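Student: Dropping the structures in below, format is structure tokens.
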Structure 1
Amino acid sequence: MDWRERKEKVLHDAKRIVVKVGSAVLTGRQGLDLRVVNRLADQIAKLHDDGLDVVVVSSGAVAAGRKAIIHCQNCMEGEGLPDKQAVAAIGQSRLMHEYDEAFARYGKTTAQVLLTKDDFKKRQRYLNARNTLRTLLSWHVIPVINENDTVAVAELKFGDNDSLASMVLSLVEADLFVNLTSAKGVFDMNPDTNPEARPIEYIEDIAHLDIDAACDGKTNVGSGGMHSKLQAARRVAQLAVPTLIVSGLEPFALEKALSGETSGTWIMPEENAVSARKFWLAYNSEPVGSIWVDQGAARALMEGGKSLLSAGISRVEGKFGKGELVRILDYQGQTVGVGLSNYNADNLRRIMGKKSSDIPEILGPGMYSEAVHRDNLMLDPAL
């Protein structure tokens, strides 16, 4: 089965999709473009009528807020975090109001869900969010999700809604990720600087795509913020879910794309999905330390699916406790994976390079034979 047949099958069989729509699609010079909101609602309502569960991850609050404060004599947006969060607070209610109005014309009920990275990081809050979304979908409600910019602090922000959408997809266990952007899919070069750039119809193996090179480096991500979109697609692929990146500025783009018309870029998923638990471990906490491993250990992890043993550890960096998330690096400093350490940093330094049979003599009886167990290890994460 070639990629076109697989794509056709996914589109036919999909029961639940996540649609992310960015600010570049939703806004114009005058702020939030209500024509785009209404066209989007029209297409999603039709998909909903056809029996699809649709979850919308939407930007646009800041743009809507900026438009509103033009008429506010006492309002002035500055560069500080409180100013930006205040603008988002003003705009979020207006953004949601427009979605409510647009979907109501088709007899659809929407629900606003505002999330921060902390809601994913803390397991109980993560489960609460999952249960709420599952209930809303069982009621045939269309959730509209955005980052809670009003309260999120810098270290707990996703940074972009592409990243948020990839996490939401895992949360709701969707079958397809559709990313509506201002670009006509992914190009082989940056179309803003290379007039000969050609669109890429599909990406077979995003795990080995050099995303930085494809987007001219991290600081110059090209049209539509493509770096973050490809990074999100790579995460989603690990869940064995495909991504479709398509222009949200084209008329009926979403409807056409889901009917099978060729447009945008189709990104193939990996054949075997990682577990939801490993996905959560990898992307909902920041590693607090690093473990460097030798070439043999790296190969055992990547090719053999083994646990990490103390004998393969060559260096331990940082200060972390037992059970905390650490980054695992190979001898060249490349990330092999992330996992939960069975030992704190000090004890790990004492046993690194030692055989598992030596651990009881060094640390005492009842110790783990693995430094990081394979069940608590996520390989090749898209960090």
Structure 2
Amino acid sequence: MSKKATTSKKPDEGATATNSRQAPVNAKLGADELIKFYRDMVRIRRFEERCLRAYQQGKIGGFLHLYIGQESIAVACASVMGKDDHIITAYRDHGHALAVGMGMNECMAENFGKVTGCSQGKGGSMHYFDPTRNFWGGHGIVGGQIPLGTGLAFALKYKGRKGAAMAFMGDGAVNQGAVHEAYNLAALWNLPVIFVVENNGYSMGTSQARSSAAPSLAQRAEGYGMNWEISENGHDVLEVRDKFARLLKLAHDESKPSVLEIRTYRYRGHSVADPDTTYREKKEIEEYKATRDPIMTYERQLVAEGVLTEALIKQIDEAARAEAETSAQFAEQSPFPTVEDIKKHVYWEADNPADRKSVGSLFFD
């Protein structure tokens, strides 16, 4: 049964925090787990800030899409993942990568185009990968990762594994045709996939009101008979965690697809090279930072519960800053790939010549 839309209202932060804290998936969380969510969000924020400095210094080329302001989503998702749950996302992928356990060194080195990067310097900021952690990127084509995420779900079902694929996209990707093709197949074949729309309101620089019809992006799932949910408070890591946990259960137990729209916000431009105040007022950004910043709202909640202290807050922040700085030094000191490396990791047969079955040329000089 698909869920009907409700009127969007500005969230009551206090009530929301209380309700999400009491949700079954969160009620039994201990202090160590609660602090880990906070530490993970701070680590993502400090890594992103260090990436921005490196970009401004000319150390990072190409595009750099920062996740600042959306940290709660990646952390919430990763916190409920099981051994057979998988993530695939778009080019704003740093937060997801760190949340699933990738190291700052391999991520920063990838940004710098160094061979020690997670994609050996060939992917850059938009193309992080770590299959050992069920993390499948990092994709630069808008919406292109959504059919791939659907394929991950198909593979899980085909192999009889009790897992799910979480396919992330931005609000601008929902209008891509490939997304709707993926919705159709997921619903038709009952695939265990959660299509996650991180709705930060502006796509690249056009507001949702000017670019997308319908009351909500999630409601489009009704056209395919899929379940859908909206997290109005994307800054609340525990609310988002509750939403993920319930939809994961639906995918695991009934192999049912869902669409989850998460209302969130990004502080910087679409990429660092894009302006961030030509299509929205600076006052809007500052108001969100002051009232719904995911780290600050969660920090206040944990302080009120007696879980966090000022001393621990300072310790976590200093450690995250130091780790981010170390990663930049690691990236700076790492070597670039060689010219010969351009032919590696392109074709399996090229990397495993003894097992090659095909004939003809794999590369043309």
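Student: With mean count of other Cβ atoms within 10 Å over residues 257-264 derived from the coordinates and found to be 16.9, which of 1, 2 does the value describe? Walk me through the intermediate numbers first.
Tutor: Numbers: 1: 16.9; 2: 26.6.
Considering all the candidates, the number was obtained from 1.
Student: To test your reading of the models, identify which of 1, 2 gives 5.6 for distance in nm of label points 7 Å out along Cα→Cβ at positions 41 and 297 when calculated. Don't skip to the answer; put the middle values down first.
Tutor: Values: 1: 5.6; 2: 0.8.
Clearly, the read-out refers to 1.
Student: Turning to a different aspect of this structure: Just checking, which of 1, 2 has the largest value of distance in nm of label points 7 Å out along Cα→Cβ at positions 185 and 249? Could you put the intermediate results ahead of the total?
Tutor: On the way: 1: 1.7; 2: 3.0.
Sorting by distance in nm of label points 7 Å out along Cα→Cβ at positions 185 and 249 in descending order puts 2 first.
Student: Check the numbers for relative contact order in percent (Cα under 8 Å, 6 or more apart) across 1, 2 and tell me which is largest.
Tutor: Numbers: 1: 14; 2: 23.
Between 1, 2, the highest calculated value is found for 2.
Student: Okay, moving on. Given a value of 0.75 for FRET efficiency 1/(1 + (r/R0)^6) of positions 305 and 345 (r between Cβ atoms, R0 = 30 Å, to 0.05), point me to the structure among 1, 2 it was derived from. Can you show the working numbers first?
Tutor: Working: 1: 0.75; 2: 0.05.
Clearly, the read-out refers to 1.
Student: Who wins on Kirkwood radius over Cα pairs in Å among 1, 2, i.e. which is largest? Could you put the intermediate results ahead of the total?
Tutor: On the way: 1: 22.4; 2: 21.2.
Going through 1, 2 one by one, Kirkwood radius over Cα pairs in Å peaks for structure 1.
Student: Hey, helix-only ellipticity at 222 nm (-39500 (n - 2.57) for each DSSP H run of 4 or more, over all residues; to 500) derived from one of 1, 2 reads -11500; which structure? Write out the running numbers ahead of the final one.
Tutor: On the way: 1: -11500; 2: -13500.
Structure 1 accounts for this read-out.
Throughout, read-outs are computed from the coordinates displayed, never taken from laboratory work. This one's a predicted model, so the numbers in the text were calculated from it and none came from an experiment. Cβ atoms are built from the backbone, for glycine too; each structure is taken alone.
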